[in-house]
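No lab work stands behind these numbers, since they all come straight from the coordinates. Remember, predicted model here, so these are calculated numbers, not experimental data. Cβ atoms are built from the backbone, for glycine too; each structure is taken alone.
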Structure I
Amino acid sequence: MEQDMQSLKDFDVGRGVRPVTGVPLVHLPGSVRASGLDKDARWGLSRTPKRLPAKYFYDARGSLLFEHICATPEYYPTRTESALLERHACGILDQVAPGTLVEIGSGSSVKTNHFFVACERAGRCVRYQPFDVCDEALRAAAARLKRRYSWLEMELLVGDYAVDLPALPHSRGPRLFLFLGGTIGNLSHDEALSFLSALRATMHVEDYLLLGFDRIKDKHILDAAYNDARGYTAQFNMNLLRVLNTRLGADFDERQFMHVAFFNEDEGQIEMHLKARRAHAVTLARIGLVASFARDETILTEISRKFTPAGMRALLEAAGFGWCRHEESDNGYFSLVLAAPV
């Protein structure tokens, strides 16, 4: 584990991953919007309280750090959801009979393995369209999947799901859209409703959506999951400052900030912040912005909302989805919900 920490310290975010032969990589419009980070940083660091979108965590180094987080004993969502997928992938495939799996925010595509194993057992072939903001993560995942599943047809989609849903390329139907990992909780209620409504508008009547929802549970379990003893979550949070330094010519000093994460019981959500250790100013040269920080002032970098079954159903119905199937872990920590347009 100490060797892993050193490799992360020395990680070169620009080293790249080679394209996978025979696997097309498509850049959707949101992947090349030069103004995206510029606009978000200017808006988020000029306001009070300060905040930045969590999607900027996921450069190559951030994606690797998140994989380490998922392997920590404190971070229950990944292993709990993976166990649910292993148990129910066959039944879900039988119910949907998809021609294409479209995974939004696919990352390393590790949990999607359960669907490919189920396809092999059933003699079923599907096309896979992983959709993520980080092209390096997509290529690395594709290389691994191609070695294991030589039959798998893939098309890698690089883009921002907040804006690129209307630009999704044609794919064989019925389609099963996957939005796993409890990622729906990283969006506010209004953002989640907007996202789901936009996705609903792109779907056909025979398509389905499978969502992972993290559930309300004991505060101590939630707090521990976002403050792992190995410090990976802290590094992941701090990596946002490296992204700003690299892409916007900023001069953030990580030593002047600390990672803070806690469960906000009133809002029903985990909040991750970067807190300034002292009063100072940071220059973002490429956008001509100077951001001033008071001592203990924070940047809100991520929320992770936790749900009740009633809250899950209400959100989906408000976005135009019908509730088709609900699978939950034995401890009630996590839910998989299969929904369809109505």
Structure II
Amino acid sequence: MSSADTEPDQFPDAPHPRAQQALFGLEAAEREFLDAYRAGRLHHAWLIGGPQGIGKATFAYRAARFLLSHPDPASEAVQRAQTLTSDPSNGVAAKVAALSHPNLVVLRRAPATDKKAASTIIPVDAVRRALSLFSSTAGNDGYRICIVDSVEDLNIASANALLKVIEEPPPRALFMLVAHAPGRTLPTIRSRCRRLLLRKLGEADVAQAIRALPSPFGDAEPATIQRAAELAGGSVRAALGLMDPQTIALVEKVRGLLARLPAMESAAIQALAETMTGREAEAAFATLLATVHDWIAERIHNRAGEGPVELARFVEVWDNALRAARETQVLNLDRRPLVLSLFGDLADAARRAQAA
């Protein structure tokens, strides 16, 4: 698959979540959803939250396939089910993968075409068109399902258009809202959803998910898969971005420099900055930023008891780095000063945290 064929919500060269049959590490979430369906207590809107790349969209499509394959919660098949697995040969899976099932709509950023680049938001017109599904009657008395992937891509107008239907849903309507940061979801939407918060995956689950993928991921060297899973922070998507020895080496180098803060290894940081120049270093620069982000997130999580003032300094450094990175990209500036200032600011934050 070329990059031009990759959809905005898809990792390059990996199957799209709607075509994935396997799911790893989310058994508790499956049981919660399945128990609610079997008991006739399936809430009409679910906010599926958690870090990016752990399988939220895969879960949503998997649940949709199950409900579209088994429209009667009292059926023997549903009552006996232990997971949300559905028969891939019954025709539903193919229709979901092709986005052609009449009882399913998906709200997402539009893929690129020959004439247009991929969209950066889900516009209000797209929401209104998609939600016309809920003004009709579902076939087979089954559910009409809307998957939003992701809520972060809605603007104010499109979020409010979605809210109107969630507030007064028709019978047998189901909304599954994928959210990478559920706390930032519009409060009026969040208050009307049942929250299903998914945790980061364990290293074994990440490695198993990679091995289940086709080439070039599943048949990679076992040591590469294992190391990528260890460094991915519980995200399959992050692990896929690490399926390269050079990328793994870069992550380990950056993590090593971060681990020794507030001590500044000036020569090593200067050498790292020198490797971030030129268009060919765009991917490496993105990896560096992602590694710093994960390190800050881990520090905040592991040291939450230190108090908000100390931890806020790291958040401020990250916010400033993001703004500088966007400016660097837009204006095509030299990345080296940004890398040097980033490590300097992080060292200062770490020094102040130690002194507090």
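One of I, II was used to compute FRET efficiency 1/(1 + (r/R0)^6) of positions 105 and 249 (r between Cβ atoms, R0 = 25 Å, to 0.05), and the result was 0.05. Which label is that?
Working: I: 0.35; II: 0.05.
Among I, II, the structure yielding 0.05 for FRET efficiency 1/(1 + (r/R0)^6) of positions 105 and 249 (r between Cβ atoms, R0 = 25 Å, to 0.05) is II.
To test your reading of the models, identify which of I, II gives 0.20 for FRET efficiency 1/(1 + (r/R0)^6) of positions 241 and 313 (r between Cβ atoms, R0 = 30 Å, to 0.05) when calculated. Each step should come with its number before you reach the end.
On the way: I: 0.20; II: 0.60.
Matching structure: I.
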**Message:** Comparing relative contact order in percent (Cα under 8 Å, 6 or more apart) across I, II, which structure shows the greatest value?
**Reply:** I
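On distance in nm of label points 7 Å out along Cα→Cβ at positions 49 and 257, which of the structures labelled I, II is highest?
On the way: I: 1.5; II: 3.4.
Greatest value across I, II: structure II.
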**Asked** Which of I, II yields 21.5 for mean count of other Cβ atoms within 10 Å over residues 97-104, as computed?
**Response** I
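Quick one: volume of the Cα convex hull per residue in Å³, for residues 81-176 alone came out at 132 when computed from one of I, II, so which one is it? Walk me through the numbers on the way to the answer.
Numbers: I: 94; II: 132.
Checking each candidate, the match is II.
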**Prompt:** When Cα Rg over 2.2 N^0.38 Å is calculated, the result is 0.98; to which of the structures I, II does this value belong?
**Reply:** I
**Item:** Structure from which -11500 was derived, helix-only ellipticity at 222 nm (-39500 (n - 2.57) for each DSSP H run of 4 or more, over all residues; to 500), options I, II
**Value:** I
